[in-house]
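Down below are the structures I want you to see.
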Structure P
Amino acid sequence: MRVLTTTLCYPTPDQPDQGIFVQRRAGALASLSPRGTGPACPRIDVRVVSPAVWFPILRPRQRIADQHHPLPVVHPRMLSMPVINWVTDGVSYARALERVITQVGGPARTGVDLIDAHFVYPDGVGAWLAGRRLGIPVVVTIRGKIVSLSRRTIRRAQIRAMLRGAAARIAVSESLAGWVRQVAGSDLHVDVIPNGVDASVYHFVERGRARLILGWAPNARYVLGVGHLQKLKGFDRLVSIMPAVRGALGDVRLVLAGSRRGERLFKYRLLRRIARCNVDAGMNSRGPCAEFVGPVGSEQLNLMYNAADLLVNASRSEGWSNAISESFAAGTPVVATNVGGNREQVCSAELGTVVPDGDARALAGAVIAALSRDWNRPLISAHGSARTWRHVAHEVYAVFARVLAARGAEGRADHYDPADPRAPLEKAAAAIEVPG
């Protein structure tokens, strides 16, 4: 089976944490063999295409060298036009992908059996357009961005056409499967395959030892938040409840870790709020009330999960939170807002608490209660470590095999058909000239 995995969100030397969950799933898929557990399968050849966006002068091309470890990765140029890119990026993505496929395997599909696309736009739409033109089936994995990306009418129409035209749809949570049906029709079948966790990276470490290595205070209580500096991740909500938490429990400290990628204005406002929180709390007497430490490596992040008393996910929107999965694997309980797949992950009172989205009083109360009780951390770790990326890969492979088996039974390639009701979108796409 020759699979081409494609997305804009994939690790690069400059941004090694970007889309690492896509890399881990693709790597696990490539490592499957007939001797593995679960359904037997032949060797799978997985290649990755992650376009680099550019536009003359305004968006100089990111010069990303092609990679070969752990999987072959190429970064073709993709034209992204400012202002109207939310309409045209799907078409641009398709053109970039087509160029790579024809170079890899010649015309049509001699070098690719299936396209494995991640995220709905522009990745999924672009992959579907390219697949239709080249006669290659496309399986799209729906992640949390569908919620915001489907708000614009024209883009929503493109996403809907893609979802109905794709050979299969994989959602990483039941919540997102519901969004797929809301956007594209209640009759659609959606396979739900949540992300896994790398238990060799995220695992239980004795809390005192983790704190000693990190230099954290042994007697303070620590709340951890992990994510990008974006409003939807809810870091501002965490900072805002810290005075109430510290007022109830004393020396509680908030540590925020994650990428600085995100929204500049939100970052500025958050850092100001952190500074004010520290001044109001008297940081010189009991340590900082809150701090943002920026991006950290996976080994250090595992220590932080273990050193923390609690992970709090205060997101305004989620698909499947990798931070929650990683925290559980380390044995740390979670308080999370009731958005996306959070309730599916925090599915037991032994793992944590889910609170209504936007209810600051409930969030503060849940954090105080969680910090005031004892947790069975080894039990949490056992639960969190149970679902590995290898389990995910077997489930994904079953979807791919089903798609290719059904396609073989049809005995034909699904080439572009002008009579198809989805054709108007492709006609419009063809009318937009995208330079190579």
Structure Q
Amino acid sequence: MAISNSDHKPRRRTVIVGGGAGGLEVAVRLARRFDKTEDELVLVDGAAAHLWKPRLHEVAAGLLPAGEDEVSYLGLAQARGFHFHLGLLSRLDPEARVIGLGAVRNSDGGVLLGEREINYDDLVLALGSKVNDFGIEGVAEHCHMLDSVAQAEAFNRAFLNAALQIAEGERKTLSVCIVGAGATGVELSAELWEAAHNLHLYGGLSIGDRLKLTLVDLAPRVLPGTDERISKYAATRLTKLGVRLKLGAAVSRVEAGAIHLKDGEVIACDLRVWASGIVGQPVVNALGVLQLDRSKRIVTDQYGACAGVEHIYAIGDCAAMPDGRGALALPASAQVAHQQAGYLANTLLRRRAGKTLRPFVFRPRGTLVSLGGAQAVGEFPGLRSHQRRVSTHGRLPKLLYVSLQFMHRVSIYGWLRATAIGVAERLRHIAVPPIKLH
């Protein structure tokens, strides 16, 4: 079934595939500025709702019920004046300017929505990324990933089930091994300790001293991409929480109940989380029409246009976009996706108006990593290029970390509604336990 314009006068159709931080912000920005009589905007995603990916570790730890901060694509589309179609990208024909969507199935396996086609004039790919298992034996079969809400909820269910078994005397300890000491691994380690503490206070499940956390990474320190002072503080904080750091260690294989390291050590663990590295989504490679780099990310020029095709753009984790300052490909992060979203929305409008285009230049705003509770670490660029980065830790970076979540809501809802949601969230945390108990 083809989805096409129904108006007598065809409107120029922009299709955005992927409703993550980058894709959703592009949709909202363009919806605000498009002339609805001349332009049509379509958003496509395989899920019905959006959750800001940096919050997935909170869902995994049970500190954030997934539905609490999710944004309904249909509801937002109705409010902002664009269209939403549920489905996963399955085909791309750049010459015909058409994409195909695979069938959507319901929980019992029946077909909810059949295969469809959508024509486009301009196409924006914001497909995100997935954790890279590097082809290591057993990772895909025996490790939890945190690429989606469903994966985060699956880990949380396993964590809560184990906590209940400890409380009922069916299990003595719960050992969790996390591979990857970047932001996701560090934040998850800290939040799991916080969750165990809250389970004792509010859920009657006393597992704090029975939770064994191990953080593994090939790098010689945690948060390897940050200033050494930040890394040292984070390591000290994690150690105080009881997290065992196994650094400079490579994983050779994973099996049910254990992670094997190349140095011969075997880490016995009940739950395993893989949070090391990223790679492009498999569908990008399967399309067969886009140029990819070694990490299976889509190669674009400095304006976000995909190499070798016309009228197709890519942003966010799925894109290997060069930076105006000389970088061949920017890192996959929410900060990069946010800046690319604003840039591409403006660039598409400038193209249509025949205006001169300016290449994308990434402006780093710093790094913030939560360490549980009221603690976080942060580093920020100096006021001048030659100045040393400014690092800080404690409550101030935690406040800034929370403000990033608020600003993401502002980009979607606007200031008034984002503020109302923030107030409602605070009131809810006062009224109910700060952890998911079921």
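Here distance in nm of label points 7 Å out along Cα→Cβ at positions 191 and 207 was derived from just one of the structures P, Q, and that gives 1.6; the source is Q.
Can you spot which of P, Q the value -13000 was calculated from, given it is helix-only ellipticity at 222 nm (-39500 (n - 2.57) for each DSSP H run of 4 or more, over all residues; to 500)? It must be structure P, since only it matches.
Each reported figure results from applying straightforward, stated rules to the coordinates on display, with no laboratory input. Computed from a predicted model, the values in this text were never measured in an experiment. Cβ atoms are built from the backbone, for glycine too; each structure is taken alone.
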